[in-house]
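Got some structures for you, see below.
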Structure I
Amino acid sequence: MRLSSDIAAVVTGGASGLGKATAEKLRAEGVKVALFDRDEERGIVAAKELGATFCKVDVTSDDSVAAGFEAARKANGQERILVNCAGIGSVMKTASRSKESGEIKHFPLEIFNLTIQVNLVGTFRCVAKSAAGMLTLEPLDGGERGAMVMTASVAAEDGQIGQAAYSASKGGIVGMTLPIARDLSGEGIRINTILPGIFETPLMLGAPEKVKEALAASVPFPKRLGNPQEYASLALEMIRNPYFNGEDVRIDGAIRMGLR
């Protein structure tokens, strides 16, 4: 897909981190961008900085997502691009025993469900609603109507201790990539998934310096955390390249996560 001011995009989780970096690259190409995010304060600031449209959206809510797409399309027109970066993390063993008291507890099912609802169901909700909108568009040269990118994680393949919920949610995204690509292939809509490793996101940047140094040292090469712009570069290649479809691609400096 040729990126230009004639193209509109929606980026979920667009107020910060990987989403904001992707929105920035899209705006540099002239693409009209709408940012979906729950963080209204940060989203308004990011939208002003990038010259984008902000829509306060909770991806776990049908009504909120529908309202977000309605507002984005009113501002920029029907999107041909969707990039899904909205997500949350959760860490706790499936079941564990306290070393101090001996108390036994298990992973709270409400947190497991929330992780699945945000990361997996929320992603699919946005994909399905965006795809339905893309079907109303006339095809571009080559028959393409749109392109989508989903965000999983290396945890989909290398889940660590305490990551059962997170890995399940991200593994689900990987698992649905090819079926969605097949579902939409007859309409000229492509979809791919990125599996990021350890990136410099706001959550990671808040970690102690020693923790970040240890994580960087665990990356084979280059020995550092990933830059969100590197994620964004891959996302744009997936959008631009018309033969990129139905793929799950790691971007992780060749890291394979250990037990913890």
Structure II
Amino acid sequence: MHYIVGALRRAVDLILSLDPAVMEIAWLSIKLSAISIIIAAAIGIPIGFILGVYDFPGRSFLTSIVNTLLSLPTVVVGLAVYSFISRRGPLGRFGLLFTPWAIIIGQTILATPIVTALTMNATRSLDRDLQLTALSLGASRVQMAWLLLLQARFAVFGALVAGFGRVIAEVGAAMMLGGNIEGYTRTLTTAIALETSKGEFAFALALGIILLLISFVVNILVHYFQQVKHRGAYHGNNSPRRGFA
């Protein structure tokens, strides 16, 4: 028990003193996850919007694929990406393996289904009268799409936050693709695994506390966006319909 208490005190000291090694690992994890989410948003939001708003042949099949990919194991993603970017893979000439970009690729693959599925669900529940009214008043399809996304913005923000929470806490793909190189590809999760195996429990615990704090903030934000979405839906259903000026 004394060992755990002592390690916890040391971990708190490392965090409060802004230990450079701890902060470097935390910042790298946040940066790589943020870049991954930006790329996932650029891919997932348009696809989710199309699946949520438009009806076309194969839509149900594509929706099933997206929903299946939500439970994609991280080690499977790591293995698949590794096979492509390793020296003998088709993309081996780019030298991506054991670089931050390898981690970003893996995390983007993990985050994109989450962003796509949640955006699809958000846009699917939108009022179709809004779409028809916008088109009848001369809005282009791009303007109509932007209007619908604005209406679903809180749900979309929630999707991005949920995707960020997914990728920053994953370890399999980051370990396989990044190689856990100090100061280059060592993230919170891979560093926790390494430091624990080395017996540096206090350092690993400090990283674990930071990861828990990030996860807590992510959950608070997801809850906030869900509440805002539900309040908006409630007020929208109980307010009189108005046309566009």
Note: helix-only ellipticity at 222 nm (-39500 (n - 2.57) for each DSSP H run of 4 or more, over all residues; to 500) at -12500, derived from one of structures I, II, originates from structure I
Distance in nm of label points 7 Å out along Cα→Cβ at positions 18 and 226: greatest across I, II for structure II
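Of structures I, II, which gives 25.2 when mean count of other Cβ atoms within 10 Å over residues 82-89 is computed from the coordinates? Don't skip to the answer; put the middle values down first.
Values: I: 25.2; II: 14.0.
Source structure: I.
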Working back from 18.8 (Kirkwood radius over Cα pairs in Å, computed), options I, II, answer is structure I
If relative contact order in percent (Cα under 8 Å, 6 or more apart) is calculated for I, II, the one returning 28 is structure II
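Values quoted throughout were computed directly from the atomic coordinates according to the rules given, and no laboratory measurement underlies them. These numbers come from a predicted model, not from an experiment. Cβ atoms are built from the backbone, for glycine too; each structure is taken alone.
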